[in-house]
Structure formats: structure tokens, C-alpha cells
Structure 1
Amino acid sequence: MTVRVGAVGAGWWATSNHFPILAARDDVELVGVCGIGPELEAVREQFGFGFATTDYDELLAQDLDAVVITTPHDLHYPQAVAAVERGLHVLVEKPVTLEAWQGWDLERRVREAGVHFLAPYGWNYKPFTLEAKRLVDEGHVGDVQYVLCHMASPTRGLFAGDTNHIRRLWDSQTSGPDPRTWQTPSRGGGYAHGQITHSSALLFWLFDDLRAATVTAKVSTAGAAVDLFDAAVVSFDDGALGTVSGAATLPDGNDYQVDLRVFGSEGVLLLDTERERVSLHRYDGQAWDLDIPPGEGAYECIVPPNRFIDLVAGTSIQNNSDARVAARSIELIDGMLRSSAAGGIEVDVRELAAQEEKTR
């Protein structure tokens, strides 16, 4: 089967990661690309898209199987809805939406339409996280009682300076990340939407039944226009307690930190990407300490775009970052930012999500 793909968004991340992966596959036809700016025609030619347009409706009118969305954060939700309404499979960059109700509305639409939806969270597809998931699913942690979820990144420039600095890790022939996307609060800029989305999505994939109930949070901008530091106390639906935190200011060249420590009724899971460590120790004495190859903890996003095509083509059924994982991450982050904006009050996340019902 040849998967006919349309792409909306032709900027730095699409051209440095997704498009090279898709163009290298024999079973993908890149039908058209939608974007803005003087580089659009060059992108079309570089990756072999059939045509280029600035009109998203024109792209959706083509004979497509799937759409890849890598536009500014605040455009993800309406563009994903438009694609799902046409029965198309959708890969949507994170943050998938900016508000809790949008995340759950999209989850419902995807489910009712029977299409594949994937948010490309790279760590959810690493071999060592797959093994951690297996151990969790076998019940070795038991009922979750306490969660620590922390992330830190060398991303100060992305959120509070020259966004081009990150091109040393992921480069393309187009211009670098648009600061209007990453450094504008109303457009989903800031560390929570930009990075904590990764750590929280990993947590919510590992633990299927975990969902935030209330959030009390503070953020700090350190003089930037958006949050660079985030700290939250979270209560979960099942009664578990947790902390979620993030920091954008690791020095350049330092390894990304994703640190999950989950304490349950049967045992404790520790997952640390920086030191490439996964351990699960049970209270009955059983223990697993994974042997992880050096470098395996580094972030990459190679498997998710490939897995998306495999899902559409019917050669895989394993989706580690579906719409439900994304929605639970979104509502947590929405609650964090709303709590901080209101002075650190407790926010009922379930009420934010319930707004979805009012839109129907």
C-alpha cells in the first residue's frame, strides 16, 4: 500500500525531521505541502511533494490518506479537526492542543471517526521505555501512590533568546524555529507546552489509568515572555499524589533530563533518560535493572513518523502516543498554567476537560 500524505507546516522541525523520514520511504507519496513564506517552493522541490499551496482547504481537497501537521501550536487543534472530519489519519506535533477540552474533543472525534492519530513523542518509542512499559503492565508497580515527573532541557534560546541555537541538534535548509511560536504565551509558547508535554506524555503512556484530577502550580519566567521553570503538585483520579516540574536552562551540550519515579503498592519504578537507567524494585524482593546501551537515552524522533505510516498502511497496530495519551498530557499542562496565572490556586482539571461536553 502507498500512503498518500499531505503536510501542513513546512518550517524547521518538519524539514529537519519528518519530511526526510517520509521522503525516504518507498510506500509514501508526498502529495502536497501547505505553508507560508518564500521557502515553500524550495521545500516542495527538496522533498518531492507533488505541489505546494498556502491554502489548507486546497490540500485537504486532494486524494489523501493522511496529514502531517507541524504548524504553530495554536493552529494544531483546528487543523487536526478539519483533517479528522474528512476521515484522514493524522500526525500532529506537540502540543497537540492548548486547552484540556480541545484535547478531549479531538480524542472523541478520532475515536468516532476510526482514524489513526499519533503525537510524535520520541521517548515513548525507545527500547528501554518499551521494557519499562512491559514491567508496568505486568503489575509490578501495582496501584500508583506517588509520582515524581521532572524534565530539564538546554532550551533557553528556544524560549527566551535566539531560537536558531537549537539547529546545532536538528538542522534543515529552511530558517530556524519561529520565535513567535515558542516565545508567545497565547500561541502555546513556553516550557510547559514545549517540553513538559514530553515527560508527562511518557508518564501517561506508561500508566494507562493515570489522570490528573487537581493541579496547584507556579511558574517562573526569569524575565522571559513565557515560562522557563514550572512546579506543580498534582492529585490524580485514583488518589495518587505527584509533583511535576521542568526547567529550560540546562547548559548547551548537556543531556536532556527526563526523570520519572513512580511509587506503587507493589514496587517502585525509576526511569532516568540522562543517566540511562531503568529499575523496577518490588517490595517482595524482585528487581529489574535494565542494561541500556550508551546514548540510548538521547532524544530522537525517528520511530514516531515511521510508526504513523505503518499504522496507516496496516503493518503495525502499536501506537504509544495516541489521542488519549495526548489529552491527558494537555489537561495537566492546561491546569498548571491556569493555576499559576490565578496565583497558584488549586485547579480542578476535570472541570477543564468537562468543557468539551459544552461544545457538542
Structure 2
Amino acid sequence: MKSNPVAVYLSERFGLGNELVSMKPIGNGHINSTMLLTAENKSLVVQKLNTEVFPEPEMLVKNARLIEGHLSQKHQLGDYDLDIIRHVPTQASDFLVDCDNGVWRALEFIGGSYSEDVVANTSQAEIAANAFGQFAVALEDFDAEQLHHVIPDFHNLAMRAEKLKSVIARDPVNRLTSCQAEVDFCLSQLGLVDELKKLRGVVPVRPCHNDTKINNMLFCNKSHTAKAVIDLDTCMPGYWLYDFGDMVRTFCSPEEEDSTNLDNVRVREEIFAAVVKGYVEPLKGLITEQEKQSFWLGTKVMTFMIGLRFLTDYIDGDNYFAIKHENHNLERAQNQFALYRDILAKKQTLKAILSDV
């Protein structure tokens, strides 16, 4: 079998050699192309970075390596027990490689692990949420201002709302008529922008992961305990409510975020309770009462905002998120809005669970 020349080139650059080289897709990320590169029984994770989303890949790597270094120090002191995903330099001590009309990087492969796209039970939810809580605590004394804003305004709902309005006004690919109901619903919920504004100066800015999807936490194959928090690309200053809300968004529905089985898209209260328990436990002694109260807003905002972003990208002609078919982003938006509606419908129950912690 003839080896893929890109795989061979990357393997040689990153020190794996040029014998028995293979490269296959791994993971389900929306942005970067992620592959498992293997040569002579040694493996690395390699990624072709999406430089439309990350126009400054050098800063992306710099941010992640700062986080890696801090977590490594914590690990050596016995204050962080999870594995740490680390960047791997080339033979020439570079961290980025130009190849195949793109920019690539390599990360250590954390073997003996697996990820989930849908939470199966409360145990999984609590374990994963606790891991993200441990991650947050380990970074509590890290100066978030060191981090470059690789995606400015990443969780800025006001900016996202203005972008949606702009795209609606332009309707560049004539899709507005096919999603008018979703647009009307979206515009009716923008009071969330004012709710977020009221938090400025009330809750502290923290170093945040900013992408706490369930599949960004690896489980151990043998013990099924937490093994590693991965994907540090969007680690930037933010609020813990965003990380909490993204866990609720990706843990609590029994359906994947692009499922069209909308009748089954809902918040599983028992999973929500497990997320609350798992995440808050490590934060005790650090989290303020205002932060804990803000988690309800995070629950609403993160689900609504990703739905808004999917809808914006659909109307704009699918320029940001990778899609598999023409209506993929619209279906994702409909999915997230269904989940958001269920969150609103279960307000009393969910807020009571938060209050009990």
C-alpha cells in the first residue's frame, strides 16, 4: 500500500520516521481537521488548523503551551491529577508545519482513553463535570490576561446578535425564507444580552476552557474515570458560567446536537443535577455566591448562543462550521432551540437543583 505523502512528511517532521506510516480521522470537531498519525507503533494527534477561524496559529499554540506549562507544574506538586495534552515540537523545534496548503501541529496522543458524544448516565456526567471543575481550580491562580484572544468576542452574545441581524439584512444566499420561524424566535430572546450586561463587575473574570463539550473530556478505558481535559484552543478569560452552561448544553440532551429527532431533545434533570454536583464540588471555597447564581444564566445563554451561531452561519452560506449537507447548520440551530425551550420550561426544577448545592 502506498503511503499518504502528507502523512509521511508530517511523520518525518515530527520525528516518527517514515516506516509503516498511516493517518486516519479522529474525533468530531467542527473547526480543525484532526487525524491520528501512526508510524512504527508510535502515534501523535495531528491537526490541520482552520486559519479562517484561527488566523494567528502561533498565538493559538502559545496560549495552549502556557496552559500546559501551568498544569504541568500543578501536576508535579500533586495538585492536578489528570493527564495533560501537550504540543509536540518538530525535529527542528518548531510547533507548526506548513503542509498540504495549510498549517499543522502535533499533540501527544493520550492512549487508553475514549470520548463520548452523548452522555449515557449520571455517573459519566458527574465524572466529566468534575474533571472540568478540577481544570478550573488548577487554573484559578493562572493570570488569564496572559492569554491572547484567539477568537475575539467568542462568547459575546451582544456581538453574535448584531452579526445575526447583519446577515439577516443581507441574506447573501437567499435562505431567509426557509428559516423565518427560527429567526423570529431568536430575535425574541435577545433580552439575554441585557441579563449578561448586569453581571459585569459582579462575577470575576477567570481563565476558562470555553469549550466544555462532553467530547473534550477523555475517560480511561479500564476504570472509566476521568483521564484528561483536551482541546485548549479556546482557553481565554471568561466567566465560569460559560463553561458550566456549555456542559449543560452538551451533557443533558439524550440527542447529539445535530439530531433531527427534536421530540427527544430535552434536558434530563438527573443529568443536570449530576453536572451541578460534579462541577461545583471542586470549586467549593473558590466560587462566589454570585457566580453560583450566574450558572442559571449560563444554562440559558450557552444553548441559545450556539443555536444563534448555527442559524447565522446557515443564513450566511455555511462559512464557519463544517457541514455534511446543505441544511446541516439549520438542523443544528433547530436542535439547540428545542433544548433551550425545554430549559425555559423546566426553569423552576433546574433552579431548585442549583440552589440545593
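Here, each number is a calculation from the coordinates, and none is a lab measurement. Note that the structure is predicted; figures quoted are calculated from it, not measured. Cβ atoms are built from the backbone, for glycine too; each structure is taken alone.
Looking just at distance in nm of label points 7 Å out along Cα→Cβ at positions 34 and 138, which of the labels 1, 2 belongs to the structure with the highest value? Structure 1 gives the largest value of distance in nm of label points 7 Å out along Cα→Cβ at positions 34 and 138 among 1, 2.
Out of 1, 2, choose the structure whose coordinates give mean count of other Cβ atoms within 10 Å over residues 178-185 equal to 17.6 when calculated. Computed on structure 1. Where does the value 23.1 come from, among 1, 2, when mean count of other Cβ atoms within 10 Å over residues 10-17 is the thing being computed? Answer for the origin of the read-out: 1. Taking Kirkwood radius over Cα pairs in Å, for residues 186-337 alone as the quantity of interest, name the structure among 1, 2 where it is greatest. Looking at the calculated values, the largest one is 1. Computing helix-only ellipticity at 222 nm (-39500 (n - 2.57) for each DSSP H run of 4 or more, over all residues; to 500) across structures 1, 2 gives -14500 for structure 2.
Given a value of 2.6 for distance in nm of label points 7 Å out along Cα→Cβ at positions 26 and 274, calculated from one of 1, 2, which structure does it belong to? That value comes from structure 2. Here P(r) over Cα pairs in 20 Å bins from 0, in percent was derived from just one of the structures 1, 2, and that gives 29, 59, 12, 0; the source is 2.
For which of 1, 2 does Kirkwood radius over Cα pairs in Å, for residues 114-241 alone, calculated from the coordinates, equal 16.7? Corresponding structure: 1.
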